[in-house]
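Listed next: structures, encoded as structure tokens.
What follows is calculated from the coordinates using simple rules that are stated; it is not laboratory data. In this text the structure is predicted, and so the values were computed from the model without any measurement. Cβ atoms are built from the backbone, for glycine too; each structure is taken alone.
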Structure P
Amino acid sequence: MNFRVEIRIAGYVAASLILERDPAQWHALVMLDSDVQETDFVPTHTRSHLFVRFDDIEEPRERKHLPSKSLLRDALQFAHGKDKLLVSCRAGRGRSAAVAYTIACQQLGVDEAVKLLDPTRHRPNQLVVRLGSELLEDSTPLAEFERWRRDNANVRRSDFYDDMEREFDSLEAQGATNKICVATKRRL
């Protein structure tokens, strides 16, 4: 594969800071919860963007939107041929990690895709990974993801809360806030 895509995974706050500091440098793929409304920040700070709306759930729940093959297909098509791709969801841990992993499997191969995942911060949405593997018509992405989960089963994010807290404090100290979306009345 000659083309190399740079993929970054970030929560809304970190993604807002990245886009503010490097306007028009990134293509952004943003997963939105069902109860938020996007702002005009992403369209004005990216080369291109796609908002995909589904919640970080793996089974049906009232008033929540499940990920679907159709939504994931849209994400894969959007990501195709992009050189710098910022993949973001609320926390940058579940949906965005799963979608970024699937995109990397398609564009870079499974070995490179697994390297995107950090067991101290990511808990990729399993349904998204399964749907992605089905869309790619390849069982390897799901099998390697399951192996990664087994290999990292002993890693608890709670052991790294201090690191995450320091990272969030650092983002706040730099003036970072979520500029990507706002809660609708239902969430408030």
Structure Q
Amino acid sequence: DVTEKMRNAAKAVNFGIIYGISSFGLAKNTGIDKKTAGNFIKSYFERYPGVKVFIDGLIKEAKEKGYVSTIFNRRRYINEFKSSNAVERNFAERAAVNTSIQGSAADIIKIAMLKINEKLKEKSFQARMILQVHDELLLEVPPMELNLLEEQIRDIMENVINLNVPLKVKISSGKSWAEI
């Protein structure tokens, strides 16, 4: 079985590679040597060639258009592609990938938040949305509404957009944020 600790470590490495972490950065974050980290990154892209194709396509399109778009077509213009400075051009490549992925995630969570808020008002729930952190939502929910809302929130968040991959939602509850 995969533990929460294993999942979090894999998530950090996976996102690090996708967002353009260097072998130096991966070595520093994981405690492995730079050569091993470089081999790990190379192996990752060999194992998942579609990821490399996706990243390279985003960068190519951003260079051609001068901007990158999120899944809902919000644009971020990236002028650093034209820079004579290699550090700035590398930044532009990372920004193109990060904006596409993280910006799309932000679009999705915001739409989910609107739909959840509509549901809370429509059904006169006492529950209230308190906080959003990246892909998490924190709600204050009276105990009597918890079971009913859990399913409705999961349904909204998992179906807010039709993607080629499923969105899976983990819902936790507790008397305080520390318990979650």
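Of the structures labelled P, Q, which one yields 19.5 when mean count of other Cβ atoms within 10 Å over residues 96-103 is computed from its coordinates?
That value comes from structure Q.
Check the numbers for Kirkwood radius over Cα pairs in Å across P, Q and tell me which is largest.
Q
From P, Q, which structure was relative contact order in percent (Cα under 8 Å, 6 or more apart) = 11 calculated on?
Label of the source structure: Q.
Please state which of the structures P, Q yields -13000 when helix-only ellipticity at 222 nm (-39500 (n - 2.57) for each DSSP H run of 4 or more, over all residues; to 500) is computed from it.
The value was obtained from structure P.
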